[in-house]
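Taken together, the values in this text are just the output of simple stated rules run on the coordinates, not laboratory data. Treat the numbers as computed from the prediction; the structure is a model and nothing was measured. Cβ atoms are built from the backbone, for glycine too; each structure is taken alone.
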Structure P
Amino acid sequence: MFLLAIAVVLSLILTIQSVYTLYIMLYTWDRPEASRKAKAPARLLSPRMSFTVLLPARHEEDVIQTTIERVVQANYPKSLLEVVVICSVDDTGTIAKAQQKVAQLHRQGMTNVHVLAFKNKPINKPHGLNVGLRHTHNEVVTIFDAEDDIHPDIFNVVNTVMLEEKVSVVQCGVQLMNYQDKWYSALNVLEYFFWFKSRLHYHARLGMTPLGGNTVFFTRQVLERVGGWDEQDLTEDADIGIRLSLMGERMRVVYDDRYVTREETP
């Protein structure tokens, strides 16, 4: 009888959890106004804000040159854009490929791209981001991963949102693409879709937003106030989002199919 009671209680808890999870996965479908508010602005303002793009990379020699090219070719003035590839000094393969691409771009007159190699520990993404933050200067700091395929107008979208809505953090959408590669790839694709399309908007409405690891934009001032990323945290992206939420910072979640960052599932 005791075991039966435990089973009933556990079943009830799991049922409640399942219903709640389903609700937040479908939140923007249940509330169409939330979906409308998540869209990118219909009219994009002229570029005014300057952006620092941090590209943390670890053993990404196969893709880093393509990603650098995509970022520097964005539809945004080069004078308002700086791109920094961040690697540990022991990642000689990625550094060599990145430096090769940077040298090529410098010959073409695009001197706003650099490679930054750090030698101190820990060797992880949040440490690299903090190093990049200390060595750059533009108003807005964003992160893209080494395999990201960004939309050319993403900086114009964020420039407009930050100027019009006076927010200090903007999280834009990410969509995984290679759903046929492995048996679990389709599940990852769906998870990302529901997270950025619906669940993240629900969390934002509650005022507690666990941010994503890329295509997220911060004003430099807010990053300095929060103290950067926690280098001992495996989920530094969600952590900084929660800390900023607790500080009362205004955040905007943008999910617009036209402007998502496309990337491959692991």
Structure Q
Amino acid sequence: MASNDIELFQSFCRKYFNKTVNEHFRDVSNTDPDTLSRSVPRQLIKRICLHKDKDPIILTVGRLLIWWVEAKGLFDEYIYGIPSTDFEITHTYYPQVKLHFREDKYEASTNSRRPARSEVSFRWRENDYSTANINLLANKIVADFAKPPFFFKRGKKLFSYVDKTKGYFFNVTTDDEADAKKIIEQVIRIQDEIEPDWENKLKYHEDKINYLTPGTVRIMGDTKAKPKKRPTATVKFAYAELFIPGLTKPIIIVDRTGTKAGAIKIA
């Protein structure tokens, strides 16, 4: 039994946080931290996050920091939105799959900015939300986007592809038409094996905005650079969400980041 507050705190971490860590890294079956690999990323992060009986207090705190910042992605993003329950009450919609792409954080750090992101979504033409159907969808996304990781170069040119009969309304910003076709075709093939109608449905939207100079703004006497719009970066598939009417939380169907708890497939 813990004899003081420090031991009580560490005992709590071993009992409750280790359980959470093991659940989060359930694809890494080994629960003995000393036998986990130092070279395989998910095994390494799990090894670092698991608390041990002989840990000094500073290491206990360090493990907690790594857990929240690296494994759980605490500071990865800021989100503006409304409570999901309010959204479900006021909106009706068809099931939607949203694919998230993200630039490697270490590549972004060399440019002194947050990692570039991109999203592509489509309507899932399915009204049977069974475990079997959702698993089929997840397996298709794993095969087409996660293994190996699908990537494209986002940029400053805006392309759209609209097919109302199939529920496709794509807007992608890429460096060229080839990359736009690459991502659009890959997404379409999740549900359809037909060749996209590039001639009639793909449009390039030209504008005269200079995205290279985002400008500045004065805030409390300091000059701050505005966020750069349409940054050029190579973004890789990160995770996929499934939004189903009536659910206040999306289902994480595929996750490559290791930060999405409860993902159906971890790739």
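Out of P, Q, which structure matches 2.1 when distance in nm of label points 7 Å out along Cα→Cβ at positions 27 and 235 is calculated? The structure behind it is Q.
Once FRET efficiency 1/(1 + (r/R0)^6) of positions 163 and 195 (r between Cβ atoms, R0 = 30 Å, to 0.05) is calculated for all of P, Q, which comes out largest?
On the way: P: 0.65; Q: 1.00.
Going through P, Q one by one, FRET efficiency 1/(1 + (r/R0)^6) of positions 163 and 195 (r between Cβ atoms, R0 = 30 Å, to 0.05) is largest in Q.
From P, Q, which structure was mean count of other Cβ atoms within 10 Å over residues 123-130 = 12.9 calculated on? If you can, show how the numbers build up before the last one.
Details: P: 20.9; Q: 12.9.
Attributed to the structure labelled Q.
When FRET efficiency 1/(1 + (r/R0)^6) of positions 107 and 227 (r between Cβ atoms, R0 = 30 Å, to 0.05) is worked out for each of P, Q, structure Q gives the greatest result. Each of P, Q could give helix-only ellipticity at 222 nm (-39500 (n - 2.57) for each DSSP H run of 4 or more, over all residues; to 500), but the derived value -13000 comes from P.
Which of the displayed structures (P, Q) returns the greatest value of FRET efficiency 1/(1 + (r/R0)^6) of positions 51 and 99 (r between Cβ atoms, R0 = 30 Å, to 0.05) on calculation? Mind showing how you got there, number by number?
Values: P: 0.85; Q: 0.30.
When FRET efficiency 1/(1 + (r/R0)^6) of positions 51 and 99 (r between Cβ atoms, R0 = 30 Å, to 0.05) is calculated for P, Q, structure P comes out on top.
Taking mean count of other Cβ atoms within 10 Å over residues 139-146 as the criterion, the highest value among P, Q goes to P.
To test your reading of the models, identify which of P, Q gives 1.08 for Cα Rg over 2.2 N^0.38 Å when calculated. Derived from the structure labelled P.
Comparison across structures P, Q (criterion: relative contact order in percent (Cα under 8 Å, 6 or more apart)) gives the highest value for P.
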